[in-house]
Every structure is written in C-alpha cells, then in structure tokens.
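Engineer: Take a look at the structures below.
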Structure I
Amino acid sequence: MFKPKPPPLDQLRQSYGMASLPDCIKTDAVGEYGHAISKPIGQSTIDDIAFAIQSLSTESTALFRRLDALRQLHDRTRRAGGLGAHLAIESAMRVQEGGQ
C-alpha cells in the first residue's frame, strides 16, 4: 500500500535538532499597521530566516538578562537571611544598605 510522504516541513522536523522548527517566523521589521512581520516558514526566504534569528537573539539576550537579575535578587535576599514569605526587594535592600 502506498504511504504518502509527509510535507517537507514535517520531514525536516524529523531531522536531528529541527523538531522545534516553528510554523511561522517573526522579524523585528515592522509591516502594515506597525505590527511585526510574521510569515509561514514555508514561504520564508533565507534572509527572512536570518532576520528571525536576529530577532530571537535579541529576545533571548533580554530574557537571559532578566533571568540573571532575578537570580541575583534571589541570592541577595537569601544572603540577607530572607525567608520565602519575605518581600524580596526589602530583603535585598538590607544587603545593599549593609554594604555587602
């Protein structure tokens, strides 16, 4: 019995490291009405992919900065003796004001 081939995108998703390929990509470029440009990956050029990579890189940098800042806040509050139910900012300020 003939089994149809899966669509090309599905075939690529079966390749190592490509399971998370999105259906659509977004770039930092602004399109109509000031919205970010989004297009199906099947209609995306190599340059479109490069711009999407750039956009995701910018997002991930911001995300990792926020993650690191939250970790530092958490660590600082724990060093100050803060407990889980204490307000984090107040506990962190005790460290800041104590010069630690």
Structure II
Amino acid sequence: MKQVQRVFGLTTLLALTAGLAFAQNGLTIGDGMVAIGAALAIGISAIAVAIAMAAIGSAGAGVLAERPQAFGQILIYLVIPETLIIFGFVIAFFLNGQIG
C-alpha cells in the first residue's frame, strides 16, 4: 500500500512539474496532463506487453522443445500481445493531437 501511495505521489509531483513547464510556454496545466496521459498510455501498455511476452516466450520455448511443428501457433501467440502496444500508441496520438 505504501508503494502505491509513493507512486501516486510521484505521479502527482510529475504532473504538477510538467504543468508548470507547459505553462511557461503559454500552454495550460491541462495540456501538461494530456501529455502525461499520452506518456502513461504508451508506458503502461509497454510494461503489460513485456510481462505477457515474458510468460508466453518461456512457455513457447518449452512447447517448441517438445513439438517443433507448433512454431506457427506459438508465433501467433507471441504477436497477439503486440496489438496492445499499438493501441497504446494510437491513444497517445489521439491525445497528442489535443495539445496546442
């Protein structure tokens, strides 16, 4: 629980700092929040994909050791989580279009 509070506090501090940096360029604090949201969309989806790929990759290596003919199926399982990071990029681009 303390780690969640620490992460929330750091995120809030980062949001306020980024908001002040954007305010110096004539932009509002809301524009800074949108930029942080775009960064979180990419960052969180990248972390989730990394966790999924680690589990799928290790299990896939074990399956391929026993059944080499399952390569195509394992390859499809490895590609499916990659769509998550693509969705993160799309959301970030949509949010980024609102800045300025």
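Read-outs throughout are calculated quantities, based only on the coordinates presented, and are distinct from any laboratory measurement. These figures come from a predicted structure and were not determined experimentally. Cβ atoms are built from the backbone, for glycine too; each structure is taken alone.
Engineer: Work out the source of 72, 42, 20 here, i.e. which of I, II gives that when Cα extents along the principal axes in Å is computed.
Structural biologist: Clearly, the read-out refers to I.
Engineer: Kindly point out which one of I, II the value -29500 was derived from, the read-out being helix-only ellipticity at 222 nm (-39500 (n - 2.57) for each DSSP H run of 4 or more, over all residues; to 500). Spell out each step's value before the answer.
Structural biologist: Details: I: -16500; II: -29500.
The structure behind it is II.
Engineer: Also: Taking 36, 7, 4 as the value of semi-axes √(5λ) of the Cα gyration tensor in Å, for residues 32-71 alone derived from one of the structures shown (I, II), identify that structure.
Structural biologist: II
Engineer: Follow-up. Going by distance in nm of label points 7 Å out along Cα→Cβ at positions 48 and 80, which of structures I, II comes out largest?
Structural biologist: Largest value of distance in nm of label points 7 Å out along Cα→Cβ at positions 48 and 80: I.
Engineer: A further question follows. State the single structure among I, II that was used to calculate relative contact order in percent (Cα under 8 Å, 6 or more apart), giving 34. Could you put the intermediate results ahead of the total?
Structural biologist: Working: I: 15; II: 34.
The read-out was computed on structure II.
Engineer: If mean count of other Cβ atoms within 10 Å over residues 40-47 is computed to be 10.9, which of I, II is the source?
Structural biologist: Going label by label, the one that fits is I.
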